[in-house]
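Pasting the structures in now, so scroll down.
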Structure 1
Amino acid sequence: MAEKLKSAGQLFHSSPVWAYALIVTEQLPYRTIKQFDGFELREYPNYVLAQVQIRGDFITAGNSAFNPLLRYITGSNANKAQLAMTAPVFQSSAEPDHHIVSFALPASVKFENAPVPTDAKVRLVEVAGHQAVARRFTGFWSYDRFLQQGELMEEAVEEAIRNGDLNGTMVGEPYVARYNSPFTPFFLRRNEVVAAFEPAK
C-alpha cells in the first residue's frame, strides 16, 4: 500500500497543480475604473510579490517556478509561516526563454513584515499602488497567445487614446495573469494580459 500523506503540505509539494486547484483562497484586489472596448482600466492597491526568475519555454518556465514559490508560501521561509495562495499567478517574459513568475502575497502581508525566503531563488518585491489596463481571454496558455492578446490590448488602448476616451500611456511590458489551475477546462479559464498605465497629469 502506498504511504499515506501526513499533511496537506506533502500533497501540495508532490503535486503542485493539485495545490493550485485546492488552496487558492484569495484574489488580488483591484477596482475597475472603466470598461472599454477590448480592455478595462483598473486601480490596484500596494501589494507584495514573491518572484522566481527562470529560463525555459513559456509553459515549462511557469511549471518549474511553481515549486519554489509554493514551498515559500507553505513554510520554507524564515518564519516557517503558512501563507494563503492568491490568484492570479503572474508571468512576464523579457525574452521567449527568460521569464519571471510571481505569486501575490495576501493583502494582509506587507513588505516590511513578509516572511523572508530561505530559498535564494525566491525574492520579494514591493509593488506600489497603480493603474493598469487588462484584457481578459480564455483558452490555452502559450507564448504566442500571450503576444497576440498583448498586441490586441495595445491596439485597443491606443484607439481609446486617439478617440479622447483615455488619457495617459502604457508603462513597461505586458504580463500574463492566470487565475485557474491546469485542470480547469480551457474554455472556462480566466486569463488576462495586463500592463501598468500612467494617467496623464
Structure 2
Amino acid sequence: MTTDRAGTRADSRSAEPVDATPSPVILVGMMGAGKTTIGRHLAHALGRKFLDLDHELEARCGVRVALIFEIEGEAGFRKRETALLDECSQYRGMVLATGGGAVLAAENRRVLKERGTVVYLRAGVDELFRRVARDRNRPLLKASDPRQRIADLLDQREPLYEEVADITLSTGSLPVAQVLRNLVPHIRELETL
C-alpha cells in the first residue's frame, strides 16, 4: 500500500483518503499542574477543540466530581472516568485534559499511549499546593495535611505520568504563554513523524 502526496492510500483493491486529522493531544499531570488552563490555550494555538474530561463527566452526570466521589466513592468515579476516556480519546483533532488520577488504571495508560500525543505537565509539590490549597472541590485533598497528601499522590503517580508521556514539560511558575512557546514546537514535531 502506498500514500501519494494528496494523502490518498492506494492498493490493488481501492483508493481511500487518509484521515489527515491529527490524533488528540492528551494532557496528564497532577491536580493544579495547569491541564485545563494550558489545555484551553494550547487548543487555541493549534486550532483545535478543547475538552476537559472532568468537566465533561460533570456535564453528563449533572453533578460535580466531588459529589460523584461522595456517592460512588473513588472506585465509582474511576469507572466512569475510564469509560469517558475510552470514548473521548478517539476524537481526533482536539486537546484533551485528563483528571490527575486517570493514569492509575492500566487500561487508561494503554489507551493514552495508543491514541494520542501525551504531554505530562509536571509541577512540584509546593507549586501544586499553592495552586489548589483554597479549592474546596478537590475530594482527594480532604485530608488533615493536604500538602502531604499532594506529595503522597505525586510519589504514587509520577512514574505513571512518565510511563505514558511523549513530552514532559515542567510548568512550575512559568506563564502560560511561555509554556506554549516551549510546548507547541514539540507537538508539531511529533505529529510530523
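Per-structure values
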| read-out | value |
| --- | --- |
| Read-out distance in nm of label points 7 Å out along Cα→Cβ at positions 60 and 132, computed value 2.2, structure in 1, 2 | 2 |
| Identity of the structure behind 1.11 (criterion: Cα Rg over 2.2 N^0.38 Å, calculated), options 1, 2 | 2 |
| Structure from which -8000 was derived, helix-only ellipticity at 222 nm (-39500 (n - 2.57) for each DSSP H run of 4 or more, over all residues; to 500), options 1, 2 | 1 |
| Per distance in nm of label points 7 Å out along Cα→Cβ at positions 92 and 156, the highest-valued of structures 1, 2 | 2 |
| Value 2.8, calculated as distance in nm of label points 7 Å out along Cα→Cβ at positions 68 and 108, assigned to which of 1, 2 | 1 |
| When relative contact order in percent (Cα under 8 Å, 6 or more apart) is computed for each of 1, 2, the largest belongs to | 2 |
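Each value in this text was obtained by applying a stated rule to the coordinates, not by laboratory testing. The model shown is predicted, which means the values in this text are computed figures rather than measured ones. Cβ atoms are built from the backbone, for glycine too; each structure is taken alone.
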